[in-house]
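Given below, in the form of structure tokens, are the structures.
Since every read-out is calculated from the coordinates, none of them should be taken as a lab result. This structure is a prediction, so every number in the text was calculated from the model and none was measured. Cβ atoms are built from the backbone, for glycine too; each structure is taken alone.
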Structure 1
Amino acid sequence: MHIEHASVIVDDYDSAISFYVQALGFELVDNSPSLTHDGRVKRWVVVRPPGAATGLLLAQADGERERAAIGAQFAGRVGVFLRVDDFDAHYRRMLDHGVEFLTEPRNEPYGRVAVFVDVAGNKWDLLGAR
């Protein structure tokens, strides 16, 4: 058993794709036309870190309730953890692409960490080896 995708609600497919692919270095796995349950046009967009089995389904907000959840999916807490092999290189790449970091990198018992926000405003931990 495994989780295939987790969903992140975004404001716009294309800006979200750009953020995950350009700034974070993810792969664009799928970007296919699709339909909502009631027949309206949407897209099936999946990104994932290179070599990962689990991806993120980027779901463009549909309706007021979903728009209200943009950036608040984890109630203001860090909700996603991105572990990288070369923390310093990935951190620099993200800074070069304008990613907003809320904390400076620091060492914790579980590794090197810095908190950043994604294109939707959700908090993530960037994690590397200590």
Structure 2
Amino acid sequence: MVRLVADTHALAWRLTAPRKLGRGAQRAFDAADSGRSLCVIPAIVFVELALLKERGRVGVGPADVLRAVQGRTGYAVLALDAEQALEFAAHPGIKDPMDRLVFAAARMAGAKLISADGAFDGRGIERVWD
């Protein structure tokens, strides 16, 4: 089964503005929706969504995401753990700490990353978007 990790913006757009998603991202979420793949949502994504919603930058918060994926076999939440923290420390070139934590989660999960952010390219992880 294909393992995916959802970046914050990709997950927010999936729920609020799916036309913003690239074709590959759309297919990846469709596969998770149907249970053909597993999309892991790092715990840090919920923190970032809460912060962005507080600032009025997104219209979806952590509870909305949990409701949207509840009971779907193609989704799981990934807790932040020590291994992710060590992976985070190994990649100081990714300046945004939230991005770096999402990247660390994808690396530790051995997953492809659903993200529009080209900053992840060339860092040993496959990015799914277009």
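List of remarks:
- Label whose coordinates, when relative contact order in percent (Cα under 8 Å, 6 or more apart) is calculated, return 34 (choices 1, 2): 2
- Computing P(r) over Cα pairs in 5 Å bins from 0, in percent, for residues 74-113 alone across structures 1, 2 gives 5, 18, 27, 30, 16, 4 for structure 1.
- Identity of the structure behind 13.6 (criterion: mean count of other Cβ atoms within 10 Å over residues 26-33, calculated), options 1, 2: 1
- For helix-only ellipticity at 222 nm (-39500 (n - 2.57) for each DSSP H run of 4 or more, over all residues; to 500) computed as -4500, the structure of 1, 2 it came from: 1
- Structure (1, 2) behind the derived value 18.2 of mean count of other Cβ atoms within 10 Å over residues 42-49: 1
- Top of 1, 2 by distance in nm of label points 7 Å out along Cα→Cβ at positions 2 and 98, largest first: 1
- When Rg and Dmax of the Cα atoms in Å is computed for each of 1, 2, the one that comes out at 15.1, 49 is 1.
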